[in-house]
Structure 1
Amino acid sequence: MRAWVLNETNGPESFTLEDVPTPKLEYGEVLIRLEVSALNHLDLWVSRGRPAPHHFPHIAGADGTGEIEAIGEGVTGIAIGDAVTINPSVSCGKCAACLAGDTPYCRSYGILGEHLNGTLAEYVVVPARNVVPRPAGMDVTAAGSYGLAYGTAMRMLRRTRLRSGDVLLVVGVGGGVSGAAQLIGQAMGADVYVTSRSPDKIADALEMGATGGFDSSEEFAGELKKSVGRGADVVIETVGPATWNQSIRSLDPGGRLAICGSASGPKVEISVPYLFFKQLEVIGSTMFDHAEFEQVTRLIEGGSVPVVVDSVYPFEELPHAIERLDSGLQRGKVAIQHG
C-alpha cells in the first residue's frame with residue numbers, strides 16, 4: 001500500500017510517500033480502506049520528534065473514515081463493506097481501567113498516529129472496538145475529520161462538569177480542539193466566549209455562535225468580566241504559558257480550567273494563594289474514552305455540532321496540506337481525500 005512515512009523527525013519535510021506492506025490483522029482487529037483522513041497538530045509534533053515515534057518507519061495520522069476491508073478472528077457485529085469512523089484512542093481492552101470504561105488510564109494506552117501506525121495511508125488496522133458506524137447521511141469528509149479534536153474537547157467539557165447556562169471561555173479558538181470545544185459547549189447550552197490573536201478567527205467564532213471574543217495577547221480576563229459581569233465557570237486551555245495567567249484570572253470563584261496541551265511551552269507559574277482562595281480547579285485531560293467518542297458522534301449525527309472543514313487535499317498533496325496546517329491560517333480541519 002502507499003503511505004506517507006516518517007523515517008526521521010526533522011520536521012514536516014520528513015514525510016515521504018512510499019510503498020509499504022499492508023498491515024496484517026491480529027485477533028480482534030479490522031482492516032479499513034481509508035476514504036478520508038485529517039491532520040492534527042499532533043502530526044506536526046510527531047514529525048519534529050515531540051513526541052518521537054516509537055519506531056521507524058512510522059505512519060502518522062489519527063483521524064479517518066472508510067470501509068471495512070477485512071475482519072480478524074474473534075470480531076463480531078461488523079461486516080466487510082461497512083462504513084466506519086475511527087476512534088484513535090487505543091487501549092488494551094482488558095485491564096481494570098478499560099473494563100470500567102476509563103480507557104485513557106490504561107497502562108497500555110496509545111494514540112493512533114503517535115504510538116501506533118495511523119491513517120496517512122491507504123489502509124489502517126485498528127481494534128474492532130475502535131470503530132463506530134459512520135452515521136447515515138454524514139458527509140464523508142466530516143466523518144473522517146472529527147475524531148481526535150472533537151473527542152478530546154468532549155472529555156474536557158465533561159471533566160469540567162459544564163452545565164447549561166454556564167459561562168465557558170475557550171482560549172486560542174481556531175485550533176482543532178478549541179474550535180470543537182466552542183461548538184460542543186454551545187450544543188450543551190453554555191454561553192461561550194473565545195480568545196484568539198486573529199481577528200478573523202474571532203469573527204469566525206462569532207459567526208458560529210460565540211457570544212463574544214477577545215484578543216489573546218491582551219488582558220482578556222478583565223474584558224470577559226466587564227462583558228459578563230463575572231468570571232467564567234469553565235475555561236478550556238490549549239495554549240499554555242502565553243495565556244495561562246489570564247486564563248486563571250478569567251475564572252469565577254469555584255471555576256474549573258481544563259488543559260490538554262501547551263502549544264506555547266511546557267511550564268507555567270501558579271499563584272497558590274489565588275488558587276485556593278478562589279477555590280479553583282485545574283484539570284488535566286488527555287484524549288477520551290469510548291463513551292465520550294460515541295457521545296460526540298451522536299451530537300454530530302444529530303446536527304447540533306457541525307464539523308468545520310477548512311480545506312481538502314488529494315492524498316498525493318499531503319505536503320501542501322501540512323503546510324496549510326503549519327501556517328496557523330486554517331479555520332477548521334485540514335482533510336485528506338484518499339483515492
Structure 2
Amino acid sequence: MKIILDAMGGDNSPDANIKGAVNAINKVKAEVVLVGKEDIIRAKIKEFYGKEIEEISDRLKIHNCTEIIEMEDQPTMAIKHKKDSSMVVGFNMLKQEEGDVFISAGNSGALLAGATLLVGRIKGIDRPALAGILPSYKSQLLLMDCGSNTNCKPINLLQFAQMSTIYLKNTFGIEKPAIGLLNIGTEETKGNELVKESYKLLREKSEELGINFVGNVEGRDAFSGEIDAIVSDGFTGNVFLKTTEGLGKFVKRSLKESMMKNILSKIASIPALPAINRFAKTMDYKAYGGALFLGVKKPVVKAHGSSDEILFEYTIIQAEKFVENKAVDKMIEAFTE
C-alpha cells in the first residue's frame with residue numbers, strides 16, 4: 001500500500017507534514033510518499049533529524065514537484081493551471097494508481113475541485129462531501145458534510161445520508177446507523193427551506209434506500225451517543241465542526257487552569273488525574289484524524305488546514321485503515337446496486 005501526502009498543503013506546512021509522516025512511518029505498514037519541493041523537504045529532514053530521508057525509513061519517499069496551491073488561490077483555476085503543484089500531482093498519482101490514498105491539508109475548494117475533476121465522482125452521486133468524525137458519548141459522531149458544499153439541494157442531503165449509512169455500516173460495523181438532520185428544532189416545520197424540503201425527502205425515501213432516518217437533531221443532542229451521523233449543508237456543518245473543536249479547547253484549557261490555580265487545587269487534582277486524562281483524550285479531535293471525501297472513485301482525505309504533526313500522524317494512520325476497509329470500493333458497489 002502507498003499513502004500519498006501533500007507535503008506543501010496546510011497552515012503549518014511543510015514542517016508539520018514532514019514530522020507527522022516521520023512519526024507515523026513506524027506505525028503503518030504502508031509506504032508514505034511526500035509530494036512537494038524535494039530540495040525543501042530534504043533540507044527540513046536534515047534540519048529536524050540530522051539524517052537523510054533514506055536513513056529514516058526505506059518506506060518514506062519523496063516525489064518532486066515545483067508548485068504550490070495557496071489558500072487564497074481560486075480553486076478550479078488553480079487545479080487547471082498549477083499542474084505541477086503538490087495537490088494536482090498527488091491527485092494524478094492517485095488516479096494513475098501510483099498510490100492508494102491521497103491526503104492534503106491544503107485549499108479545501110481546490111481539493112473538492114481536484115477530487116471531482118481529476119479523480120472523478122462515483123456514478124450516481126451528485127456531489128461528494130467531507131465526512132468528519134467527532135467524539136460522542138461512549139461513541140463517535142459522523143458529520144456529513146463538514147465543509148465541501150456550501151450550497152446544497154435536498155437531493156444532496158439525501159445522498160449524504162445514504163453515503164453516511166453505507167460508510168458507517170461497512171467501515172465501522174454499525175448495522176443500522178441512526179442518521180439525523182441537523183436543525184434548529186426537532187419539529188418537521190422548523191428550519192429554512194433547504195432543511196424542511198430535505199426532511200420531507202428523507203422521510204419519503206429512507207425506507208427505500210435503507211436509511212435509518214431518526215428526524216431532526218438539534219446541535220445540543222448530537223453528542224448524546226444515540227445519533228451515529230448528522231447531515232447538513234457544508235456551510236452549516238463547517239460552523240458546527242469548528243464551534244465543537246473550539247468548545248473542546250476551551251473546556252480543556254479552563255479545566256487545566258482550575259487545577260493549577262493554587263497549591264491546594266494542584267494537590268486535590270492528583271487523585272483525579274487518570275479520570276481527567278481519559279476525559280481529555282475523548283475531547284481530543286486530533287485522535288480522529290482527517291475527513292474522508294465520500295463520493296469520489298478513490299480515497300481522498302482532507303486533513304485540518306491547521307494540522308500539526310500529531311494530527312498528520314493520526315491522519316496517516318487513519319488513511320491506511322480507510323484503504324484496508326475498502327471504504328470507497330464498498331461505496332461504489334452499493335451505488336452500482
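Every number here is computed from the coordinates shown, using simple stated rules; none is lab data. The structure displayed is predicted, hence computed values, not measured ones. Cβ atoms are built from the backbone, for glycine too; each structure is taken alone.
Ranked by distance in nm of label points 7 Å out along Cα→Cβ at positions 45 and 317, structures 1, 2 are led by 1, which has the greatest value.
Which one of 1, 2 has mean projected area of the Cα convex hull in nm², for residues 93-140 alone, as calculated from the coordinates, equal to 4.6? Only structure 1 yields this read-out.
When relative contact order in percent (Cα under 8 Å, 6 or more apart) is computed across structures 1, 2, the figure 18 traces back to 1.
If helix-only ellipticity at 222 nm (-39500 (n - 2.57) for each DSSP H run of 4 or more, over all residues; to 500) computes to -7500, which of 1, 2 did it come from? Working through the options, I get structure 1.
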